[in-house]
Structure P
Amino acid sequence: MNGTAHVAIGAAAGFIIANTYSTSPTTTFLLVGAGGISGLIPDLDIDGKLRGKITLSHKMIRSAAQLIAVLMIIYSLYEGTTIEKWRGVGIGAGIIIVSSLIKQKHMLTITGVGVIAGGLSLQETWLTLLGIYILVASVVSHRSYTHSIVGVVFFGVIASKLEASLGIDGMYYSCLAGYISHLIADSKLLPFNKRGIKLFLPVSAKEI
């Protein structure tokens, strides 16, 4: 199922939760949005639409790093002592080499580290946990742990911490319903899905 369908189903789940809580129009909008985004979250483990939305272009990062490296080399050559010149040239060359190896697939890992740092700085537990989720999603295979009960439980903890932080009733259930809707839509419960999800990882790798 494509990303648009997952968003629509997740948003519908959020709308149902909002109606259950008889929320205001503004809160309803937030819960619908939370459900829609949560409906895409499991697919962070592939190079899809959501991953592209939350990560910068690797070319942009690479160009910025290489520009900084060149400026460092120039500054070292003109302003530093002999030792500082060689040190600056070495560091600058190292940055150029490392940055040239950055691919788009690495950007989600970098994003996860950044989100963790942001969560720790802001002392927001949900944001730190989300960063950990993003970091894990960047290295696991598609339809594995993000599409399992382990993923549901971990994301449920994130959602509960988010609701506690925002103080919006229904946020937890909207996020969780959106997430679970994704797993149902990708499972073999729907007859048109040739592939299923490994719901019981790491206990069982059988697709359902």
Structure Q
Amino acid sequence: MSKLLQVAFKELGQAEIPGSQHNPRIVAYAEQSNFPGIKDDETPWCSIFVNFCCDELNYQRSGKANARSWLQVGSEQHAPRPGDVVVFWRESIHSWKGHVAIYLGHSDDRKEVFCIGGNQGNAVSVAAYDAGKVLGYRRVGVEVQLDIPEPVLQKGDKGEEVISLQRLLNKLGYNCGDADGDFGNKTIKALKLLQANNQLTVDGVYGNQSKSILESLLQS
């Protein structure tokens, strides 16, 4: 069994307390995962639970309470293994709503996905979800040290410095896809958005000004 599943199964059965009381263990998930504003067991907590499980292992985390934030964490998987993170859409594939949990397996007919997660029936439980609502599977591991690359980087560049830039952009919410070390169109688009949001010249080239902004954002 994967380490992530081991952590999750230790919490199996933790449930919300109806009424004005709150399960202190569920509140602790939020506190440990750095969600200080959440003091109850009623705020949707599926992402908080996965953040907690990853924090226990010093794994990569989304750091956000919305389920779809996990689509930017770890690496995309097309053949998931038990212990991978699975993200579903809720209500509409185009909405912001979703659910995130830890993958266990598929039903024999491949129509359902079994997973363990938080806020499943108001508890940490094992449940089945419609496989047609899967947005993606992600494999997370020990958190990677984030290094700020030296400029200049631009379209067509490849290598470790580009990987560092892509990891930083993804961490800050500027989606450039998987950190593959190839400075392509997704990286350009993400970098331009960072530049536009910080009143820099929007040219898609990573230079000294972009480096300074990254340093400032990471320190804040």
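From P, Q, which structure was helix-only ellipticity at 222 nm (-39500 (n - 2.57) for each DSSP H run of 4 or more, over all residues; to 500) = -23500 calculated on? Before the final figure, lay out each step's value.
On the way: P: -23500; Q: -9000.
Derived from the structure labelled P.
Among the shown structures P, Q, from which was the value 26 of relative contact order in percent (Cα under 8 Å, 6 or more apart) calculated? Structure P accounts for this read-out.
A value of 1.01 for Rg/Rh (Cα atoms, Kirkwood Rh), calculated from one of P, Q, originates in structure Q. Each of the structures P, Q was assessed by mean count of other Cβ atoms within 10 Å over residues 62-69; the largest value belongs to Q. Calculating FRET efficiency 1/(1 + (r/R0)^6) of positions 38 and 70 (r between Cβ atoms, R0 = 25 Å, to 0.05) for structures P, Q picks out Q as the one with the greatest value.
Here Rg and Dmax of the Cα atoms in Å, for residues 78-125 alone has been calculated and equals 16.6, 47, so which of P, Q was it run on? The read-out was computed on structure P.
Each value in this text was obtained by applying a stated rule to the coordinates, not by laboratory testing. Source: prediction; values computed, not measured. Cβ atoms are built from the backbone, for glycine too; each structure is taken alone.
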